[in-house]
Every structure is written in C-alpha cells, then in structure tokens.
Structure P
Amino acid sequence: MSSQGVLESQRNSLYLLSAVCMICMTLAVAVQPLFLRNVLNISFEQAGFINANVQVVTEILDIFVVGYLGYWSDRIGRVRIIVFGFLVAALGAFIAPFSLPFGQLAGSALVVYYLSRIIMSLGTGAVWPQLSALAGDFSDSSNRARLMSNTAFMMAFGVTLVYAVLMQIPNYASVYTTMLLTAVISLLGAWLAKSCLVDVAPRLEDKSIPWKRVWKLVRAERHLRLAFTTSFFARSDMVFVGLFLMLWFIYFADLVGMTQEAAAARAGQLIGALGVAVMVSIPLWRLFIERQGRTKAIILGMALSGLGFLMLGFMVNPFNWFIILPVVLIAAGQAGCFVAPQILTVDYAPRDLLGSVLGAFNVVGGIGIILFVQVGGLLFDMVGPHAPFLFTGVGNLLILAYAVWVQRLDREVGREDDDLAAMDGVDPQRQEL
C-alpha cells in the first residue's frame, strides 16, 4: 500500500484502463472516414467538412459533459462515472455500424451515424478526464511526473495499437467487424473499472459548481494560464493528425491506384508509427520534466510539433515515405505538450477541487478541438489536404512564444522553474485556495 493508500495493482489497473479508453476513442475516429466513404458514400468534395463536423458536434456536447462531470466527480467520486461512461460508449458503438439500416427507418443514415458518435463521445468524455484525475489522486509531489507520464504512455499505447494493428482489420475482414470491436472493448472497460479501481480523493462539500474558485485560481497563477492555453492549442493535435492524415490517404488513394481499404491500412501504419514515437518519447519527457520543469517542456514540445506540422504542410503526396519525419517530430512534441500541462494543472489544483479544475482544463481543450478541427475541415475542402497542417503549425508557434514569455517572467522574479512541488517540497494541490 502506498502513501496515498493505493495498491500497486490499482495503479496498474488505471494504466490498463487508460489504454482501453484510448482504444475506444481512437478506433471510432480512425474508422470513421472509411465508413463514411465506403458505406455511406460520402464524396471527396464533402469529406473534409463532414468528417470534421462529426468530430466538432461530439466535442461541443463533450464540453458540457466534461466540465460538469469534473465537478460531479469531486462530489461522488471518479469510479462510478468511469463505469457509466464505458457503458454509454458501448451503446453508441453498437449503433454506429448499423447506421445504414437504421437510417432507412429514421430517414437518414448520416443522422443515425451522427447520433451514434455523439453517444460514444459522451461516454468516453465521461471516462478519460476521470482517469487523468485518478492519476492525480494516486500521486503526490514526489512521484506525480512518473505516474502521470505512465498514464500518458498507456494512452499513447492504446492509440498506437489502434492504428498499427486494429486498423489493419478492414483490409482483411470488414469495417463492421472493426466498429463492433469498439463496443466489446467498451464493455470490457466498464467491467475492469468496476472491479479494479478505487476512489481516494476527499469529497467536495460545496453543492454548487465552484466556477468562481476555479476562475480565481487560474487568474491568480500564470502557470495555470499557460497550462490552459496549451490545452486549447495542443489538445486537438493528435485528433487532428489522425483524422486528416486518414482522410488524406483515403481520398488520395485513387490517384495512386490503391483501394480505400489499403490506403486506410497504410495511413494506419503511419499513425501507428506516430504512436510509437509518442510512447518512446514519454519516458524521456518524464526525465526532462523532473529535471528542467513543466514550462521548458512545453517550450520544447511546441517547437518540435510546430516544425513537424509546417513540414507536413509542404508535403504533396502522403504516400511518400519522407512523411515519417514530420510525423515523428509532431509525435515527440505532442507527447511533451500532453503530459506537462496536465502535471502543471494538478500541481496547482487544491486537492478537493482537482476534478473541477481538470474539468475546466479539458473544457478549454475541447473548445480548441472544435475550432481547429472545424477550420481544418474547411481548409481541407477549400484549399487542399496540406492546409490544415500549416494552420495548426502556426498555432503551435504562437503558444511557443507565450511559453517563452512565461519562462522569462519566472527568471525576472528569481524563480526559473515552475515546479514548486518538485523543487520546494510544497504541494500546491494540498493548499487551500
């Protein structure tokens, strides 16, 4: 039993469920362009807008769910919400592959598919923020970077497994089999969460949603503002890359004489390589964060990913193997930008308010996804497949400049590192606001 009263087996269960959750989320997004193209017959001219719009609609609803459930998890605990979320995701995943026959009854197969993806997204949106909050609950100032990096590593493993392995299934079986697999995995996640996880955080006594406390906290601390801003700009990047790379490959397939299924498998291999690069880099980011700090990690991460996106924006043929270089740069950069802001947020969140603060953090990230994915979809259709990547690269450079400014302020006040918990032995999470 650890100092937090958590068994090592319970932490391992948290890591496993992090991978399971990302498999459910990623598989739904990865198979979407193939399903819309080959089953619902969405044309190339509408592909970018419709694929992006499905993602945006789900993210808009997720904003409300994530924010409210963050507060509610402080009231009733994380585990019940995780179990319920997996069950809801399973329901949506069972409906999705039958959108065409259900659509003949309801009047529109695309509407049914939208509805199924909304249900799935609401379910997974209830799960992954609580898993991140549990990682914070299970940690203290001495091991937070390690535990949250391990959680991020397993999330990256789930993404990698989807693109490197599971997205090969449509090339040998069918897209329906792949989609139903999402439902089975979601049910497995519900069972594992019910059987293996435990709540350890103190309960929030305030029955009203503490938005004023959260806002006061963010307004008072520039490192939280940096974490939230990074979430706004960077949380969309992995969804963005997976969606638009898959779109690019599938709708470019005819030009190189390849089937859509084979193109999806090829894209899956590339995005799987991205996931491997994320996995390999996360342990390195953990060491960097522990020694150099969260802010410096954000600076370096944004520099790498921004360069990768700009390089990708100048590619013409996605089947050129040179594309691996910018994808690896994006992966390495985003690994740091995924881990460091979350650790920074947990550092400065009062212990009884962690779910609410992370809920607000994830709401900001969701708004970023809506903006970047929707604009990216329009750019994909109106300008070309390279345009969304150039757009995102510019956004990454903007947040890089802001992080450098925060780092300069730290130096001016004589505090070159933002890691109060690691450097001073003070855990802001245990301080009263």
Structure Q
Amino acid sequence: MSTKEELLAKAEKPAQDALRLHPFYRGKIQVTSKCAIRDLSDFAIWYTPGVAAPCKAIFREPELVYDYTNKGNSIAVVSDGTRVLGLGRIGPEAGLPVMEGKALLFKYLGGVDAVPICLRTEDPEEIIRTVKILEPSFGGINLEDISQPKCFRILDRLRAEMGIPVWHDDQQGSATAVLAGLINALTLVGKDLRKVRIAMIGIGAANFSTYRLLKAAGVDPAGIVACDSTGVLGLHRHDIEERQVEFAEKWMVCRESNSGRVTGGIAEAMEGADVCLAFSHAGPGIIKPEWIQRMAAKAVLFTCANPVPEIWPWLAKEAGAAIVATGRSDFPNQVNNSLVFPGIFRGVLDVRARTVTDEMTIAAATELARFAAARGIHEDDILPRMDEWEVYPCLAAATAMKAQEQGIARLSKDRDTLYTEASQRIREARETVQLLMREGLIRKTPEG
C-alpha cells in the first residue's frame, strides 16, 4: 500500500469505527448523580419534603437558583438539523449524534454539563421562542448546525433578548480557532495579519463570523476576496444586492471587501493570496492543487470542511502550501472549534457572564495562540492539541477576565482563582470517565 493509500485509509477509519461503536454504546452521554446518597433516607433531602426549602428560597431570591441547582454549570446544545457538519439538511434525528458528541466534549474538556436538544422545526421565530422559554433551566445556550442566513438572525435576537450567554459555535467558535491559528501560522511564515491578502472560500456561518472577527482584530476587509457557491463577492454581485435584506451579511462583505474588483470563482479568489480560509463543502476536490500553486509564496491554507476537507492536506503541501490546517483531529494542525467552546463556556459560566462579546473571543484566540507558542510551534503544529487539556482552563480564565473587564460578569474573581477552579472541574470530569472505565462500568470496546 502506498503512502497516499495509507493516509486515505487512515482518514476513512473514524467513520468505520463510528458505525461500529455508536450502536454498542447507544449514544455517548448519560445523566449521573453528583450528590451523595448514603441510604434511601437521603431522598428526603434531595426530593420531598426537604427540597421545598430551597424552592422557597429561590422564589424569594431568584439568583439563588445558581447556588441551589446545577443551572450555573448547565447549557443546552440546540439545533434544527439544517446544516449538520458537511452533510447539510439531514434533520433533527440524524443531527442528534453530533449534538451528543458536542455534549461529550463540553463535559470532558470543559467540565460543562450540556444537554442536546434537536428541534422539529426550521422556523426561525419558533426556534427563538423555544430557546427563550428554556432560559430558567440553563446557564447558557450553544446553537449548533443551523443553516444560514437564518442562523445570523437567530443568534442576534437571542443575544439581545436573553439574560444568559448565547453562542453559535459554527460562527463564533470556528472564527476564534481560525484567528488563533492565523496568528501563529503567519508568525512562522513571517507575514503580518493586518497586511496579508486573504481568500475566503464559502461565506456561510463560519467564514462570515471569521470575516467579522478578523475585522475586529485589525484586518482591512479591502484585502479580503470572498467566494460563495456562485462566485466571488463584490459590488458586481447584483443577485445579492437584489436580496440584500435576506442576505445582509453577504451584501456587507460585497460592499466592504475585494477592493481589486476580482471576479470569477475559487481559482480567481485564491490567485496571489497569502492565506486561504475555506469553510465550504466536504471534499476532496473543491480546491485544486493548481490553484494553490498560484497563491503567494509561503501560502497558508486552512481547509476546514467536515468531515472531509476541501483538499487532502498532503496534496496541498505537494502543491506548495507552506502551512496546511484542517478541521480534523486526525491530521496535523486541527483548526476546530473543539479547541475553543469548552474553555469559552467554562469561563462565561464561572463568572456568570451575560453574553459573549467579540473582545472575549479575541482574548480567547490570543490565549490559544500564546499557549501553543509558549511550548513551541512549527509548520505542522500551530495550535494546541485537544489532549493538551491545560489549554482549556487557560482559555476559561482569559475569557472570564475579559468579561469582568467589560462589565458583563455577575461575579468577580481573579485570574488565579479562575484557572484553579476551571482546572479542578475539568480534572474531575476526565477522572470520572477514567474511573468508570477502570471499574468496567464503561467498557472500552465491544470486545471488553
């Protein structure tokens, strides 16, 4: 078997294992108790009649719900199944394995209790209403795999109308990971983030949020050339102009970017670019090697479509890209929101932040890049890996400190306290899984 065949076989193995192991475990998460149960008499404390006392206390002082219940460590992972991974509109049932996986990562990497909620509606107003009436039970909301453009409206409305943080991971989480990766990648190739020419392939939830965050971080949008499924965005795109209310985000990109008035498709968008950020359709073959060859010297390529990147990374390297990243954990340089959301939510929950701002996400991205740089980076290692669990309490502390600085946190804590508390919660979550595996309550494989 050739090296390329071996790499392809390795890339296909996770899907094969997933089909074998998902039915064995019948899902990935469960509810377990966190309080002591010495004998059955303890139920008089945890349930009736004793539970009436904390109920009355919360009724008198609603904020006590955070002290007397798990609300402060609980979030809902909400999806309508209209934009699941690179699979598209597959529906709420088919999207549930992804939401369970998200909940698993929240707990194992961030110590956050997450509940997957897949909705049998695609109506934005109904989604907004449903999420709003869930607020009493959760300390935060993670929106997931909702198609654009409605995902922008839903996020904006919920952030404005709810008193707990609402985050759309496909937008904000992806953008944070991209910014962190770019900081370190451009350091390695000796280029300035504020001066590079950037091609953006796909302008859905992830890349539009990346576009917005790059602007907030000082990137001039005039040097960005974005491309959707129809072609390059710019003032020549009258199809978007005619529907600018519906596609407000795309029209904003048309107006602000592409000062060189580039037209055409992906090939033209990538020509001469220092950086290519792709969040389009599952590949391979969306991006062709010859297009990479026409990029600038020492080009940086992020191909983040899941489950298969727009081009296999080894082909991109052969075509001349200096640094290649994907959204997959089984390839070098994973630029994936799984590096971000557990730590971000750990931080916002720990200070009871009311929202998640761009400044908080930039602080998280900067910390993510700093963590990797401090232990050393190279062309195949620009970001922390998911097994470097210490990065998550670092992100939590950075996020929480920025929330306090901006005056949107209900609690005040210093950085050392935040880091220590986050580390303890994450350690407990990881050790619980290991304990259950050692005791045989979670079997490692169907074979034993």
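What follows is calculated from the coordinates using simple rules that are stated; it is not laboratory data. Note that the coordinates shown come from a computational prediction; the quantities given were computed from them, not determined experimentally. Cβ atoms are built from the backbone, for glycine too; each structure is taken alone.
A few comments on the model shown:
- Here distance in nm of label points 7 Å out along Cα→Cβ at positions 231 and 351 is compared for structures P, Q. The highest value is that of Q.
- In terms of relative contact order in percent (Cα under 8 Å, 6 or more apart), the structure with the greatest value among P, Q is P.
- Test item: helix-only ellipticity at 222 nm (-39500 (n - 2.57) for each DSSP H run of 4 or more, over all residues; to 500) calculated as -27000, pick one of P, Q: P
- Label whose coordinates, when distance in nm of label points 7 Å out along Cα→Cβ at positions 295 and 335 is calculated, return 0.8 (choices P, Q): Q
- Read-out Rg and Dmax of the Cα atoms in Å, computed value 20.7, 67, structure in P, Q: P
- Test item: distance in nm of label points 7 Å out along Cα→Cβ at positions 143 and 183 calculated as 2.6, pick one of P, Q: Q
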